[in-house]
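Throughout, read-outs are computed from the coordinates displayed, never taken from laboratory work. Keep in mind that this is a model prediction, so the values were computed, not measured. Cβ atoms are built from the backbone, for glycine too; each structure is taken alone.
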Structure P
Amino acid sequence: MPSKPKESRRTEQRNATSRNLDRMTAMQIVRLMNREDRKVAAAVSRALAAIARAADAIVKAISNGGRLVYVGAGSSGRMAVLDAAECPPTFGTSPKLVQALIAGGRPAVTGAVEGAEDSRANAERDLHAKKLTRRDVVVGITASGTTPYVLAALQRARRRGAMTVAITANRNTPVARLAKILIATEVGPEVLTGSTRLKAGTAQKMVLNMLSTAAMARLGHVYENLMIDVKPSNQKVSARILRILAEASGKSLSAAEHALRRAGHNMRVALVMLELGISAQGAKKKLRETKGDLHEALGE
């Protein structure tokens, strides 16, 4: 009798607690998934040192004129696209600063593109189009740690001298040998065998949240814990901007609105005006002198 093939990747192994998944009630399934999901934060916590190193590397790269480029396939690629898309409205950054490559391109964001993740040539082509330099950081996201598209992208990044980071749920896989910084969130087997959109995907989302938020905070796109560079993309965000200014300055919403108009809708300028009781011109001069550092401009 032939022996069963042994799968070393834990995300591809069967979860003993869910072997009867197809016979469970809805309540049993969601309780089981909830128990398994509790393991995700613990797995991420064990990788915090590596996540912090990666965030510092991103800060250094961007401070030196580089970019952050995420690379992924399938669910991992979609997580990457989501995080990159949220940076401009949240932190006021250029869309070019944080970018995401997904195997199969734009169609793969909303649907499966057959064989896309297996194409090493497409990864080479996609990164070539980005004109990667040694100042950039490339973050490869692959739950399995074996996705050819991601591996090829990291190999090209290494050849170009760029910093390489890997986010994976399987430590001892090929991606570990290609990344200067390895973030391994070992969440174990999925409730639905091999469906890494579940625990592995949740861990990826948590890590990406940490990387972009920590990096942007360190780069000065946050004042205290407020989104000082958020863009007014809709009515809800426009109202949030006024609340942020009022909260940060201790002034009224009407005073915040008046200052924002006089500041040409620049939140930083408006905040300096409100805090120091000076004109828009004076506030702009303060920010120029401090190279945009709000704490220094406000004398804090």
Structure Q
Amino acid sequence: MKIGIMSTSPKIYSTARLVEAGKAMGHEMRVINHKRCYMSIASMKPAVHYKGESIEELDAVIPRIGASITFYGTAVLRQFEMMGVYPVNESVAISRSRDKLRSLQLLARKGIGLPVSGFAREPDDISDLIDMVGGAPLVVKLLQGTQGMGVVLTETKKAAESVIQAFYGLEANILIQEFIKEAKGADIRCLVVGGKVVGAMKRQGPAGEFRSNLHRGGTATVEKITPQERAVAKQAAKVMGLNVAGVDILRSNHGPVIMEVNSSPGLEGIEGATGKDIAGAIIKFIEANAKPGRTATKGKG
């Protein structure tokens, strides 16, 4: 098969591994920088151009779209979908997962465990908003933040009020969430491919840091997850409509709670921690599922 990878650089670990795994299985792999793509929006003949040529005859595409370019990246992916190219993750599912508030609302509707969360634009009573999620300490999150950026732990109610007021003064959209103290600065990243958890690792933040992101100095070790955690990870990916997802779980006193569902999970940390060929699992999923025009979002906005 001819498989495209939407990525800004072939040197990124995840991209390089997918290329390596695909070639090892006999596929033709092509890295496409979606930031450099341009599209012909024409009735009955959608096209994507890249480096002066029209991209044709792709069987499948693996979107690796950064959060900062979600809008344009999903537009390019939608164009591929309209051309009948099979997307590992569909554009609608990626957009859904990138909207933190919408993600929480969808997960909550299905009864999936979550940290108690609050959202407001200009609350008349910040004190009541804080009490609604159980009081301090609590976490304040920018809706647009990624990799732990724009996330603040406030230890006291007064500090929480000050941080919330500051964010509102900047007209930023924020979530406030209960702080899961018992997680002790660690979370579980489950990698879901095709409805199965193919790998799991524990990410532990450095001493004094409540965020466990590897980009912020966290460490990763292989982790054995419980049947309940496995079921929650699979259900969360399904609710988001993602075939490939990194599901981040916190271990709370009232069971596993979902912190985030990532549509472009990095492979370096989890492959290094587990020793598993996650890239190969993604290529095998494509082999089993890629059919011309097989996308539920074809022709839809």
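Annotations
- Comparison of P, Q - label where mean count of other Cβ atoms within 10 Å over residues 11-18 is highest: Q
- Which of P, Q yields -0.54, -0.94, -1.03 [log10 I(q)/I(0) by the Debye sum over Cα atoms at q = 0.09, 0.13, 0.14 Å⁻¹, calculated]: P
- Among P, Q, structure where helix-only ellipticity at 222 nm (-39500 (n - 2.57) for each DSSP H run of 4 or more, over all residues; to 500) as derived comes to -9500: Q
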